[in-house]
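Structures for review follow.
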Structure I
Amino acid sequence: MNYSSYIALIPLLPLAAFVLLGLFGRKYFNRSAGIIATLFLLIATVLSLYTAYQYFFVNGKVGDAYQSITALNYTWLTFSENVSIDMGIMLDPISVMMLVVVTFVSLMVHIFSLGYMKGEERFATYYSFLGLFTFSMLGLVVSSNLFQIYMFWELVGASSYLLIGYYFQKPSAVAASKKAFIVTRFADLGFLIGILILAFYGESLDFNTIIQNLTTQQSSQFLAITSASFIGISALTWGLVMVFMGGAGKSAMFPLHIWLPDAMEGPTPVSALIHAATMVVAGVFLVARLFPVFSINTDALTVVTIIGVTSALFAAIIACTQTDIKRVLAYSTMSQIGYMMFALGVSGYSGENGLGYTAAMFHLFTHAFFKSLLFLGAGAVIHLVHSNEMKDMGGLRKLMPITHISFLIACLAIAGIWPFAGFFSKEEILLAAYNKSMVVYVIALLTSGLTAFYMFRLYFSIFWNKEADAHDHHGEGTFSMKLPLILLAVCSIAAGFIHFGEYVSSDGKALPSEFHLSFALAPLALGIGGILLAMWLYKTANDKPQRLATSLGGLYKAASKKFYIDELYLFITKKLVFNLIGRPAAWIDKNIVDGLMNSIAAATGWLSNLIKSLQSGKVQNYLLYFFGGIAALVIIFIYIWKP
């Protein structure tokens, strides 16, 4: 199959929508901008599905393993025989899977936005930004080298800045977009350092070459990177941890998660795109892309595991206390991404040892459907009640039957209830954790129960709890808002039945998955227990939640305040960094650096005033200087110079 004949169109179509609507949309296509962008993305989605069919069922396999195929490659800059910057498209199981996920979820967001964003003054601008965001993520997942992925990595950050701050008239939206951009910049510095370390020792920027050089244990590159060290830690560990730092920032892992809840200031469909298919999953994809190198370094995998499992539990506890429905979903995303991260951390490279890798990618795949469904369902609810707060909701199941059923399906899927998609992928993660570490397994199991509780706390608070208030509105929304909910609900059920391990594994070979009923009983029991507890507390209006919160005292308050992590960052930056570093640096800059420059300028001015009369423009002065010079020469010749 000649992929090069069309593969570049997949990322270029949303880019074309961005350019067309960005330059001419508001003037010529403002009303039709959504249709144009959606058609462009529909074509890209069809091409992605066709690529997946060709790769997985026709010619992606050589022998018993799927291969990495370079569909396009263009050498941009050459530095040496081994090091050059290329722009290419690489197809392998995870990139092909991500092509389908990104284009399909983005298409659902485009369609939903036709109704949700209708009437917006900057309607064309919104769709142009969606096109840029989609292009950025597509470029990231098909990148063939470290430099290319870093370019698109930063473009994803810029796109998120534009969309989170879409309502730039609101100070909170501007602050949220800056917060997301700045926090991820610190993480991306680590990513850049990791790139430099791996590229230097791997003697290449190309993914396949770096993986080959650094995983061949007798190669000169492997020996060099494992023997070099800093403060007792090998260069390989430093490089991988720095790369993971970039992924942790983009994927909002603890402690770099603080930007994620505030990112809810953007339009709700944007949140669906960020959380399900683009920015937040980029970190997981990055670790998976370099997983063959990670798999040979237990220290780096340990860091991934600890950060992942900590983030999963930490976010789940906070989600139990939040009252803004989008913030509940935001912390839910952080928790689920934590699941994917620690699944990678407990994985090996081949066979059953690589179950964690397959489980992480499977959960990324299923999570994309039910998380985008949750956010779009939340968008439909917000569209009706004009509020994000759960106290303004309740009893909406009769007013919004399609949203109600689809939201329920998504909640069951994320809670890990059979036969919904999240059950199958979460079970594989738990099994991988059980095989590797009992501590990680127990924390993951507890997090699973908490997930079921806070998601059904959200569900009952929105759709039950009390009688619905009268809403002077057009009901559940337009057909364009309902269609994505229906399609995503179907995917949230059907995706779990895909034999995912046959297509995506750490070594490219099929990894058959088995269902163990005895193993599934504990997470199922915890999930059902969490649902029943949420039903008891929130199905009808009562004072039980308040009494429970009061009984928990300081723990509940700390969780509701997000454990004061934001306040800690503000204290460190304002009180310590600004006062102890910023103010002295400003004083040095003003009084020493600027003072020295000002002194030089003053001295130059003084000297200029002193000698400027030498060129007054008066002929008589020049004659005086001329004859004075002659007189001086005569005196020198007569009285001083003696031949």
Structure II
Amino acid sequence: MAENNKPTIDFGLTDFELAVYRRNHQVAEKLLIQLLKFMDNSNQFGTIFVDPNDITNNQAYFIGFIPFDNRKTLSQRLSLYNRLAAAITALASDPAYSMGNDLRLSFLFYKCHVGNIFSASTYRNMDHILIARGVCNNQYVLNIQSDDDFQQLLLFFSLESSIKIDHNLLFEYNSKTAGYFFLGLLYNLNCSFGSRSEQNCAELVSAYQLLDKVPLEPVVYGLLPNPWMGCTYLQHPDKNHLKKALNKLCERWVTYQINKKVHKKINHIPTTLSHPVKRIIMGMETYKSNHSMYRCYHSILQALKTHYEVILVCNKTMIDKKAEEDGHRVVYLDDDVPTINSDLEKIIDLQADMIIYPSLGMSRWAVFFANLRLAPVQVMFLGHPHASFSDSIDYILPLGIDQQENGFAPYCQETVIPVNFPQQGFTRRPDLPDKIPEKEQHDGIFRIAINSSLPKLSPSFLATCQSIKQQANIAVEFHFFILQTRSAFGDNLGHFSLQHIGPTVIHTHKPYAQYLQDLANCDLALGTFPFGGVNTNIDLSMVGVPKLIMDCPIGDFFEKTDSDFFNQVDAPPSLRASSITDYINKALALIHDKELHDQSAKFMQSIDLSPFFQVKEECVRSVIKALHTVSQNSQSKEQQLKQVKDV
């Protein structure tokens, strides 16, 4: 949904409040639309000062929505959300105000951002607006009397609502508007917290079949990729069904957009090979030299270049000159609805034998294009460790995943080709500090780090954190180092954590050296589950902070990321849990037993990380061998089809 141009905003909270309370509705609408677009396009929400601890220094590298900034405490920021939510409430509840069409669409498309503003406030949701407008009563019983009432329900319902709705009835009433509403709710369903959110989320996922009724409008291109990626993190039995339904919508949508010329070209692409693979397209969705994708795949691409012609395909804004050297050439995509046909032609005209998606799901274009046949052989790696469930992806090469047990069949529909590649051969970060930071704070507070992406904070993991806090007999403070500091997501988590877990610090994005220092100041790290980490394990090892993980010897790809790392470094049992009860008990042991904690910290410090930054020749050969196997499989299919044709 985010656009490629740099986001800007030229007003603050006070400007919006003045427009609302002076009842200058047109100005207020314009500002609110601008704010929601800014929230969606920006990786930050408030102003970011270079040194937030130096109040005399006003140097900032990002100007955001004033007065939000990284100098304010969490409680100060939550108070600001109260002001923002109150102003939106005053606007929406004014009986003399009728919302314009542009703002209505913004409320549907940017549902996650509107919802997060209220979630980070004391309102928690927008049910009070629906009560004020007479759409429901104080017991949250709906009273839909008109089409406008129906529209109001869709505008102000959020995942934290106490109102019960029937998605089937919504689609029967107005499938187009309900389709926008449905995708808007799905857009960031991993970033809402609490029992009501969990229940509403579960009902939403269970209604996945309604995606067949979503209209094929241009907005689908922006709304759909986020829930596609988010399926991985869900703890719901229908999550794979949801991903399959999203794939079908992707296929229907992109097929509807392409012209006859492109459609004809796609129809002529074979599904088998008559010769060995020579030319490979690498779908590099995000590939800048300072990004984790580069650290994971740089060495692999260097090896592939010696065996194949490698062409990198990427959005022109998502790659840099240094990263471009990893391919023989680069083809740029514009990645927009009006350029769908030209982008597809650029890929098809390369006439590649194979297309590989190293981390499928990180961009809009790849999610849609992976549901088309653009090369005879289509492969995915597990940069994002979850299957695609797309009918157009033929093979999975699980690089970096321990394959001692061949039990992945239930977790994917693609053919899994084993790869003897237990270590991906990371490339060191260019901004790695010369001196690794050490702990600076010794004030008696036991700091627990959770360094992960926001969607990995599953309900069961957060409930476990709550139990640990309740049973700890010393002062405990949780520090969240979440990758997504977008808009109100982090502060929504902070609000939830303060209410349900305890004292909380939400760390905004900082330069790598400062991030490592903040991490080093923590005493323990808790590994998220069921989705673990990869790069975060290396960060914690460098600063010597012990990490407790949920050890999953069997399970889906993403459940093995922590276990594989800890297997390779031969981690002690004190850092590995086999159940939630065991996880809580071992966390408490590390909190209360200083000797055990210090031993665990010494172990983390003793980990030799050098093997993780080396690519063993046998591992590279295993990747080449796996691709050769894929090539042979495709040629074998070609021969079988030829024999059938001859008969």
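For FRET efficiency 1/(1 + (r/R0)^6) of positions 94 and 278 (r between Cβ atoms, R0 = 41 Å, to 0.05), which structure out of I, II has the highest calculated value?
Going through I, II one by one, FRET efficiency 1/(1 + (r/R0)^6) of positions 94 and 278 (r between Cβ atoms, R0 = 41 Å, to 0.05) is largest in I.
To which of I, II does the computed value 25.3, 84 (Rg and Dmax of the Cα atoms in Å) belong?
The value was obtained from structure II.
For structures I, II, which has the highest computed value of FRET efficiency 1/(1 + (r/R0)^6) of positions 62 and 126 (r between Cβ atoms, R0 = 30 Å, to 0.05)?
Across I, II, FRET efficiency 1/(1 + (r/R0)^6) of positions 62 and 126 (r between Cβ atoms, R0 = 30 Å, to 0.05) peaks for II.
Of the structures I, II, report the one carrying the highest value of distance in nm of label points 7 Å out along Cα→Cβ at positions 174 and 598.
Top value of distance in nm of label points 7 Å out along Cα→Cβ at positions 174 and 598 goes to structure II.
If mean projected area of the Cα convex hull in nm², for residues 22-389 alone is calculated from each of I, II, which structure is the one that comes out at 21.3?
Checking each candidate, the match is II.
Here distance in nm of label points 7 Å out along Cα→Cβ at positions 334 and 358 was calculated and came to 3.2; which of the structures I, II was it taken from?
Derived from I, not from the others.
Figure out for me which of the structures I, II the number 0.25 belongs to, where FRET efficiency 1/(1 + (r/R0)^6) of positions 46 and 430 (r between Cβ atoms, R0 = 30 Å, to 0.05) was derived from the coordinates.
I
From which structure (I, II) was helix-only ellipticity at 222 nm (-39500 (n - 2.57) for each DSSP H run of 4 or more, over all residues; to 500) calculated, if the value obtained is -13500?
Computed on structure II.
FYI, it's all coordinate maths here, none of it is from the lab. From a predicted model like this one, the values you see are computed outputs, not experimental measurements. Cβ atoms are built from the backbone, for glycine too; each structure is taken alone.
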